[in-house]
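Chemist: Presented below are the structures under discussion, each in the form of structure tokens.
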Structure P
Amino acid sequence: MTPSHLDGKRILAVDDETDILETIIDILDMARVDTATDYESASDKIQKGGYDLAILDIMGVDGLTLLEETTEKNIPAVMLTAHAVNPDALMASIRKGAISYLPKEKLDELDTLLDELLSAHDRGEPPWKLLFDKLGDYFDERFGPGWKEKHEAFWSDFSRTYQVGRGIQERLKHDPRLKGMGV
């Protein structure tokens, strides 16, 4: 059996629902998962660093602000949400540097999706392309026909630049391996 990209990873999971956190811990049993149930404790843990990945709920814990903090610390972040499954939250997640955006409805697939997303991220491949390949039909069904057309300029630019979208550019600015290289 091929080892998972999650094996031994240190992951911060942030959600105001303890049952969601317990589910994440159970699903990601191959990793070391720390949890936080509110913005303040999550922010404190992010500032201390040392995480390989953060899983952030958008609602209830100010997840988009936490996303900005993880981006500054060069911690890849995945947005996980039930109530903010909408095109605006998806686009905000992209702009602020998330590597993915997952609906809680897909929580049972979390280990597989994260393994594939981290594998793509580690190889320097665009995790967003993988996400849309995997969940594009879900988003189309959830958001309705023509949902991307309402923000055509954003999605046109995004589809051309999966790897160098604004969020990724923001993440690269904080990557210590690239500082001083003129990137």
Structure Q
Amino acid sequence: MALARERHVGLVVTHRPMLESDLGAVAAIETSAYLFPWSIGIFGDCLRVGYVCRMVECGGELAGYGIMSMGAGEAHILNVCVRADFRGMGIARRLMLWLLGHARSAGQSWLFLEVRPTNLPAILLYESLGFVRVGLRHAYYQAVGGREDAAVYRLDLIGWEDRQQALIDGRAEL
């Protein structure tokens, strides 16, 4: 992993809307990251219905993606994934910050997501951004030998930027 990080040091990270022409590459990243991946059809459906679908590129290479739905004052992060050789570089954090800002500027009050309780790196990221665990969905994810629960997290987007600035200034704790 250290070599992968060194290979990408100093590269510019950008994001852009996902296009239909990206679906094959997105599905390939998804398949390499998960035992039970979303199908290319699911990604296509997300584009078709108008979900927020973002691509992250690092040095001109596709590094990851994020998908979020919005409605009725709530946003829901459905999928965030970073290619294995780009992990540990802060790309997921940058993508999450973009999604949070987009939801907030679109007038959403709450942001929800589900995460496997075994996905500790993701949980640490979400909690560092101010997400709070609010529930559990039993048997939510397909898993080897059956089903796995999902921890439900929520972020109050109203006042989120003020809380983040207070954390940066050392005036508050999450």
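Chemist: Can you spot which of P, Q the value -10500 was calculated from, given it is helix-only ellipticity at 222 nm (-39500 (n - 2.57) for each DSSP H run of 4 or more, over all residues; to 500)? Provide the component values of the computation, followed by the final result.
Modeler: Values: P: -14000; Q: -10500.
Answer by label: Q.
Chemist: Given a value of -0.47, -0.92, -1.15 for log10 I(q)/I(0) by the Debye sum over Cα atoms at q = 0.19, 0.27, 0.31 Å⁻¹, for residues 58-97 alone, point me to the structure among P, Q it was derived from. Don't skip to the end; give the middle numbers.
Modeler: Values: P: -0.47, -0.92, -1.15; Q: -0.58, -0.92, -1.09.
Derived from the structure labelled P.
Chemist: Now for a separate question. Between structures P, Q, where is FRET efficiency 1/(1 + (r/R0)^6) of positions 34 and 154 (r between Cβ atoms, R0 = 30 Å, to 0.05) highest? If you can, show how the numbers build up before the last one.
Modeler: Details: P: 0.35; Q: 0.80.
Sorting by FRET efficiency 1/(1 + (r/R0)^6) of positions 34 and 154 (r between Cβ atoms, R0 = 30 Å, to 0.05) in descending order puts Q first.
FYI, it's all coordinate maths here, none of it is from the lab. Quick caveat: nothing in here was measured; it's all calculated off a predicted structure. Cβ atoms are built from the backbone, for glycine too; each structure is taken alone.
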